[in-house]
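Down below are the structures I want you to see.
Derivation of every value follows stated rules applied to the coordinates shown; laboratory data play no part. Nothing here was measured: the structure is a model prediction, and the numbers come from that model. Cβ atoms are built from the backbone, for glycine too; each structure is taken alone.
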Structure I
Amino acid sequence: MHVESALRTQPRAAEGERVETAERVDAVERAGLARSVEHTMAATSTVLQDFLDGRVRAAAARSDVAARLWADLADGVGGKLMRPRLAVAAYLGIRGGHGDDDSAAIAPVAAAIEVLHTAMLVHDDLLDHDEVRRGRPNVAGATRARLVGRGLKERTLADQVQAAGLLAGDLAIASAFALVASAPADPAALLRVVRLLAEGIETTVVGELLDVTGALSSPRDVDALAVAELKTAAYSGSMPLVVGAVLAGADDAQVARLGAVGSALGVAFQLADDDLGVFGDPAVTGKSVLSDLREGKRTELLRRAYAMADDAGCALLDAHVGRADLDEEGAAAVRRVLVASGALDAVRELTRATGLRARELAVDGVPEPLGGYLVGVVDDLVGRGH
């Protein structure tokens with residue numbers, strides 16, 4: 001009996017050892033990919049900074065005004081570099097490379113994705129009449145600060161501020177394509193990347209348009225998830241992963257799976273971002289907890305609050321949301337409705353479920369070590385700030 005028991009146990013033990021060994025190997029490979037990503041991101045940052053410095057110098061040879069605009073635009077580039085990091089991870093994860101030669105092709109393309117992101121931010125701030133980004137004046141804010149003491153009429157000043165934001169965003173879009181063109185990579189792959197960037201811009205514009213026109217409708221009637229999918233998920237999640245994979249020579253199935261991971265990740269990211277815009281800690285997130293409420297931003301959180309709150313709660317939302325002079329006391333009253341109605345819990349559950357979907361797609365359809373790396377990205381982005 002003891003012999004039979006031992007014989008039955010040995011295969012199970014061996015199987016357990018194989019699983020444990022495989023998990024250790026996966027962990028080592030994920031750590032290696034993470035190191036390679038950060039190494040390549042350092043190269044990407046250098047390419048990005050060199051490119052911006054070069055554009056400022058080239059503009060200075062033409063006019064001081066152009067140089068100032070480029071300098072203001074360059075000051076707004078940077079941050080966590082989430083999007084280029086996703087592109088780099090997909091590229092290295094598909095190629096399996098870990099050397100300096102792997103940085104040469106992807107670094108300019110990853111830098112281009114960050115410049116494109118900057119273009120989206122500049123234009124988005126212009127549409128929202130925001131003149132501060134990450135606690136500093138953006139292009140519009142820097143332009144106003146230079147001109148405000150010159151005795152200009154308000155309409156003239158506003159025209160100059162608007163023109164600076166519009167033109168700077170256009171410059172950034174054009175520059176993103178110039179960076180892609182400079183990459184030492186297969187021309188056919190680069191052409192496909194150019195098309196992907198163009199498609200990403202078009203999709204984002206549709207999302208931005210839905211966001212802008214949503215202000216004409218009640219928060220109850222706006223499909224905030226569709227806006228998140230088009231405006232955020234497409235170029236913040238799907239596009240970077242797909243671009244990196246295409247440049248690495250991934251097959252269509254790999255590209256499609258990474259696009260799906262990025263889409264789910266992007267929606268979860270936006271849901272979490274909207275949550276932090278009302279309930280986050282500005283000291284941790286660097287994000288105001290009043291601006292979204294003052295703007296009356298049509299989020300899934302606000303839509304669900306109107307759908308789930310009683311008449312008194314909806315009346316309180318009507319009284320406070322969208323007020324440009326909303327203070328902390330009014331915001332606190334809105335937060336109480338968001339909590340008491342169950343809207344906050346519902347959206348956090350949706351965020352968790354969407355993030356879980358992104359994790360499942362990464363685990364089931366993306367080869368290691370890239371799949372495991374993306375799981376970590378999902379957990380970091382969805383769980384941030386809380």
Structure II
Amino acid sequence: MSELAAGAAPPGPTPVVDIHTHAMPVPFLRELAREGLADLSGIAANVLTLDPALCGLPRGAPIPLAPEQYDLERRLAQLDTAGVDHHVVAAPPFLFASESDDERLVLDVTRRSNDALAAFVADSGGRLTGLATVPVGLPGAAAELARCLDQLGLVGATMGTFGGRRELDHPVNEDLWAALAERRCFTLLHPSRVSARDRLADYHLVQLLGYPVETALAASRLIFGGVLDRHDLTLCLAHGGGCAPAVGARLDLGWHRKPVARVVDRAPSDYLRRLLYDTAVFDSKTLGRLVEDVTARHVLLGTDTPFDLVDHHPLETVRRIGLTAAEETAILGGNAAELLPGLGLSPTPAAADVPDRQTLASLTAVPSPPAEGRHT
């Protein structure tokens with residue numbers, strides 16, 4: 001007898017879900033403007049400026065503000081144009097106040113940002129759902145996560161790569177990691193600052209280069225700091241992990257040959273293969289290598305919509321790789337349906353054909369490199 005109940009309709013195609021998108025609701029921006037923390041005078045030209053304490057950019061630095069960031073009708077039309085059924089929406093890192101040392105400001109702005117995002121997605125007819133911004137580095141992060149999930153109806157979390165003048169592996173974040181793990185909460189890790197900002201000041205290098213490097217730095221601290229050993233996280237690295245996938249072998253070499261780096265039980269690349277990644281690498285060949293390295297089970301559609309550094313044809317980017325039907329379905333929506341049950345989507349049965357995390361370790365095991373020799 002069929003697994004379907006008698007008379008039940010067969011499952012339809014899995015909806016296409018973009019898990020890396022952003023929104024900045026205008027009511028919240030107007031609140032910030034009244035407090036002198038934002039300037040909306042350039043909104044007609046699709047530009048916003050924010051106080052450096054919030055955005056981490058030099059004073060007056062223009063931030064793109066496409067109408068789809070706040071105009072719901074245009075946002076839904078954008079989904080249709082891209083062939084996407086559902087957006088998982090997060091505040092952008094410019095609202096994280098990652099480098100501020102004013103704890104009260106960070107917690108207040110984060111809370112109001114989450115309230116505004118929840119109201120924005122609530123009017124979307126079910127096509128948008130929100131991620132809670134959690135203020136890493138601050139003692140109130142776990143409490144804000146609980147409020148957003150339990151009271152606001154947000155379906156997961158997003159966080160920056162730094163906060164409260166502390167790195168992600170700082171002990172202050174242990175309560176947050178524990179809460180995320182206990183709830184099996186999908187979390188989008190988004191770069192929110194850069195090191196050596198003066199060297200990245202030209203050519204838009206803060207975001208073009210600084211952000212990918214920052215993601216690799218954050219992932220490395222989570223690995224070597226033991227966070228991924230202590231907590232089973234559902235953690236997705238934005239922008240395809242930035243530089244992290246490319247430096248896995250070098251991190252492994254250091255783990256084997258440098259005693260100071262031999263502080264975790266497994267090679268760093270093993271941890272990297274257990275994380276999740278979005279598809280926002282903007283090139284099918286690069287995406288194909290990522291899928292080959294971590295398997296389709298660990299990759300989710302993500303575009304960075306509606307910023308200007310966006311993949312306008314995400315389905316085409318994925319379909320050019322030449323994946324199996326099960327792999328393609330998993331990336332385009334099946335993984336999201338499984339990892340974000342709050343979306344209310346049913347994972348496709350085909351997703352079962354894609355190896356899961358437990359199987360992954362045996363599928364991707366690699367021999368240890370020799371201990372002799374030098375690498376610089």
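Suppose helix-only ellipticity at 222 nm (-39500 (n - 2.57) for each DSSP H run of 4 or more, over all residues; to 500) works out to -10000; of I, II, which structure was it derived from?
Of the structures listed, the value fits II.
For percent of Cα pairs over 38 Å apart, the calculated result is 15, so let me know which of I, II that is.
So the calculation was done on II.
Of structures I, II, which gives 2.8 when distance in nm of label points 7 Å out along Cα→Cβ at positions 89 and 169 is computed from the coordinates?
Only one of I, II returns 2.8 for distance in nm of label points 7 Å out along Cα→Cβ at positions 89 and 169, namely I.
Identify the structure, out of I, II, from whose coordinates distance in nm of label points 7 Å out along Cα→Cβ at positions 289 and 329 was calculated to give 3.0.
The structure behind it is II.
Here distance in nm of label points 7 Å out along Cα→Cβ at positions 209 and 233 has been calculated and equals 2.0, so which of I, II was it run on?
Clearly, the read-out refers to I.
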